[in-house]
Structure 1
Amino acid sequence: MNLKCVVIDDEQHAIEVLTDHIAEMPGLTVFKTFTSPVQALTEISVGDEIDLLFMDIDMPGINGLELAKNIREKAKYLIFTTAHPDYALQAFDVQSDQYLLKPISFAKFALGIDRILKKEAINAKNAAKEADQVAALYIKGDHKYAFSNILIDDILYIRALQNYIQIITKTETNTTYLTLKEIEKALENHAFIRVNKSNIVAKAAIKKVDGNIIRLVNNEMIQIGEGYKEAFFAYIQSSLLKSGRS
């Protein structure tokens, strides 16, 4: 388990406290930090795939509660870190998972995050069971009683075509009336990655990466979108074989 963390706080010292705590917790990694909530609003993209979002509330420009309304959906878990106990009810209105009061000791941090890690471990275990059970998808064909059974392991990539998607497998191409977001949700427990606004790629189908171009095993090439580069190359780095020699 390696959960990506983003920290937003207008005080650099508060960010340093949290990043130190994150570094001490197995399974957590600092992905991005922001001292400006406005910068966070503009720079956090849908392709970042944030797991834990740590956020102060009392910040200039946009407070944490308002910011959460705009970026909450981009993170699995939201943890408010604030010196003010008065915002607790409002925090849960924007689907906060934890509410940590400053000063935040490592013990307080660890206890709060441990609940999330246990929940994530249970979710991962359940997802693995579901993945074993769901090895194929049924999609609608071109009339009411037409359906196609597609083996998930055979999918190379999926592309959006206005109101439809095309699912390209090792042997055929199927078109169905779905959005890319809907098929992405159906495949979230499988080894796929969004690489631009219009394409989801099977990780096992990636043959080569050259700059911003992905070459698939069928030799088709797909460009990595600007807003998806950071998450994509973070995945590549996490899977990269590295020498231990100096």
Structure 2
Amino acid sequence: MGRPPVASCREGGAVTTGGRSARPTRADRVASDLRDRILAGALAPGAPLREVELEEHYGVSRHTIRRALSALVAERLATSRSYSGVTVVELDLEGVVALQELRCALESEAVRLLRERHGSRWPSGTLTVIGSALDALDEACRLPEDWLAVERAHSRVHRSIVDAAGSDRISEAYRSLDVEMQVFLLHLRPELDASSLAADHRDFVDDLRATGAAAVRSHLARSTALLSASHGSRSQS
């Protein structure tokens, strides 16, 4: 396993948990660094995450490494199998379809609530928040080599739309999918033109205001079909 420069696992700032500020544990910092490396594509799908190597790399105990790996498994960023250890999650088309179906249900309901309250004339504050997220995506797409920034900006756009519905429960459920959404976009990267991603999402927001949930279904169906076709062609090669 490569050893790129990483922040020391013995240092770190405060994080917020349950409304209170708390220092991240060593396991939190190891998990955070591994998460970023996976989402940036530095650790390939199926790559083994060996406890001995990670223990040496991060300079922490085996117990700390196991806690960090457990967090990644819980986030569906890694897979744990008996006798074969923990590996970076690989693309599973059934899982992708299930993820997109759940996203579609949550985004569609959020948009339905938003349109029920405001029609196509969304409040200026809502449009400002969504517009800011779109601007951030546009900026990230100008430097597509930092794909992790693109993934995070893309997630922010979709979260801003869901949050606009004003339903804490829907927003909470949607946020639980955030890491999986970033994995999805990582696998979709070879098929995407980063220069048009932000423009596509501006069109998506316009379509949402005009047609509501139908725009959600169309938007997510296109990306699912694109990834399915790409995965099929790679499997045959």
Structure 3
Amino acid sequence: MLRRKKTRRDGINWKKIIFLYVLFGFLCYKGFIFLLTTDYFLLKEVEVDGTKVLLPEYVVSISKLRGGISLFLINTNKVKDNIKKDPWIEDVVVKKYFPHTIYIFIKERVPFCILTNGKKSLVLNDEGIVLTEKADHFSFLRKIIWKNMDFPKNYLGKKIENKWIYDSIYIIKIFDKNFPGLLKGLIIDKSAYIKIFTKNGISILLGSIDDILNKEKFAMLKEILNKKTKNIKVLDLRYKKGIIGK
């Protein structure tokens, strides 16, 4: 039986295939280098939106973005992490808009009150997170005064873990909801009571937050404050039977 000899056409031309693979890889590499180095895709503009307290220029500086780098080399997750290190930042969105723009949307934490121990003052949001030590710029906020309180170390961007602070913030929220604009501030005296100051000159004494959460007492308090009684200077809610006015 005759057998036909194998020719080069019958087999696989590996040299040609390898050459094509190498050529394809070389072209991909050159194309990739072109995309990274061409001026067309270099970062030229950073847009910042959503800021109220922070300046857009400051956000760009903490993002550590720099012009002249290809958008293909920018890691948006790393940019987000850089920005979120600032205590004012609650959330951030970073997007690439080709050919040369980075868009940053900021959601800031909102300053809610000032916590002071007589020596130092901290600006807190409504969750008790410390935003800044520069309380002088936020003198319009209500104050929580706790004399001689020891502030924790490295508190910027962290929550003050303290029940009295939580209760004080909650009291401010209750007053904002039921008596808008009335609350001026409060003093924490850990050994005795919480003292609330109002803008109409009436002071309110609490033994704990339970005194203001008591429905009967709160209804009485609401009635008294809405009447705007001038003769009463102090309302004491620390007694079980009700409220004592002085």
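Odds and ends about this structure:
- Value 1.5, calculated as distance in nm of label points 7 Å out along Cα→Cβ at positions 90 and 186, assigned to which of 1, 2, 3: 2
- At a computed 4.5 (distance in nm of label points 7 Å out along Cα→Cβ at positions 114 and 138), which of 1, 2, 3: 1
- If semi-axes √(5λ) of the Cα gyration tensor in Å, for residues 74-177 alone is computed and equals 32, 14, 12, the structure in 1, 2, 3: 3
- At a computed 67, 21, 15 (semi-axes √(5λ) of the Cα gyration tensor in Å), which of 1, 2, 3: 3
Read-outs: derived from the displayed coordinates by stated rules, not from any lab. Everything numeric here is computed off the predicted structure, so don't read it as measured data. Cβ atoms are built from the backbone, for glycine too; each structure is taken alone.
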